Structure 1
Amino acid sequence: MRALANVLLHADSSLSRGERELIAAYVSALNECDFCHDSHAAVASCHLGDEGSIVTAVVRDAYSAPVSPKMKALLAIAARVQRSGHDVRESDIVRARTEGATDVEIHDAVLIAAAFCMFNRYVDGLGAVTPTDPSGYRERAKHLAEHGYSAILPQLPMRS
């Protein structure tokens, strides 16, 4: 699963690492997976060079968030995928293309959203403990932003 996360979020792509992490954090928030949301929000913030303000704005209201129209269109597709792949409409694809998204970027947004639905359920199903100290996320995020997801990281703490 780390290898898949690394390809989706860290490998070369026309979407920036920050944009892909933003999609992951957004979908995780929609799925109410606190661990994944907090983790990927921290990594997105590292890449985006802010203190979490963009992720916070997107989670609050993706349509008015300070991201590009292309990113808003891709986030709208990701939100539809989070509910059901059947919810994605041709008009969503047309909007994303009109805003400058390539077919590969649309594909990547759908794949990240679908994968994070699985990752979120996996993490929650295993009962991962969500750390309450944000500094832990920031330190791990710096490592992930720099080295990607293929590096060995400590195992997730589990509920007893």
Structure 2
Amino acid sequence: MIAFRPLVANDLPQLHELLRREHVKRWWNEHGTLEDTTAHYLPSIEGREPTDHYVILVDERPAGMIETYLVSDHPDYDDVVRVGPGVAGVDLLIGEQDLTGRGIGSEALRRFVVDVVFARSETHACIAGVDVENAASLRAFAKAGFTPIRDFEEEGRPHRLMRRDR
């Protein structure tokens, strides 16, 4: 069973370890030290930054992290993806290697978008910018009902904009 709970400060050491795993850090920006990870995520946990982070639980076991935000709250990213108001972004990682390749990512995305992202009445669509070389992530988003819109460049790498409408 897949569930979500808000990320809290006590989760940061485990999140830091997940971000350092080879199958994760290839696609996620590693924040170096635990202090760097804490500095990056703690402002959101404390409500000072406009991103909501959740722990993905699989049968009550912490398996990864998923986050959402209104794209309009991040003007630099909004300038790149150009999706307009009322659109949320979502990103996730499955950090436990033995849980990858089993459909957990797509099921987590599907449930999270319905239960969390679209719980905000003003949110009419959800997007993700997926590195075009991350075939597993592209498949997971497609299985979760996202469709490819267009390609764009982010941080010098080609990405595919995936979108799911309410």
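Derivation of every value follows stated rules applied to the coordinates shown; laboratory data play no part. Keep in mind that what you see is a predicted model, and the values were worked out from it rather than measured. Cβ atoms are built from the backbone, for glycine too; each structure is taken alone.
With mean count of other Cβ atoms within 10 Å over residues 70-77 derived from the coordinates and found to be 22.8, which of 1, 2 does the value describe? It was calculated from structure 1. Which of 1, 2 yields 18 for relative contact order in percent (Cα under 8 Å, 6 or more apart), as computed? Working through the options, I get structure 2.
For structures 1, 2, calculate FRET efficiency 1/(1 + (r/R0)^6) of positions 102 and 150 (r between Cβ atoms, R0 = 30 Å, to 0.05) and state which one comes out highest. Checked 1, 2; max of FRET efficiency 1/(1 + (r/R0)^6) of positions 102 and 150 (r between Cβ atoms, R0 = 30 Å, to 0.05) sits with 1. Looking across 1, 2, the calculation of helix-only ellipticity at 222 nm (-39500 (n - 2.57) for each DSSP H run of 4 or more, over all residues; to 500) that yields -8500 traces back to 2.
From 1, 2, which structure was percent of Cα pairs over 18 Å apart = 55 calculated on? Derived from the structure labelled 1.
Here distance in nm of label points 7 Å out along Cα→Cβ at positions 38 and 86 was derived from just one of the structures 1, 2, and that gives 4.2; the source is 2.
In terms of FRET efficiency 1/(1 + (r/R0)^6) of positions 54 and 94 (r between Cβ atoms, R0 = 30 Å, to 0.05), the structure with the greatest value among 1, 2 is 2.
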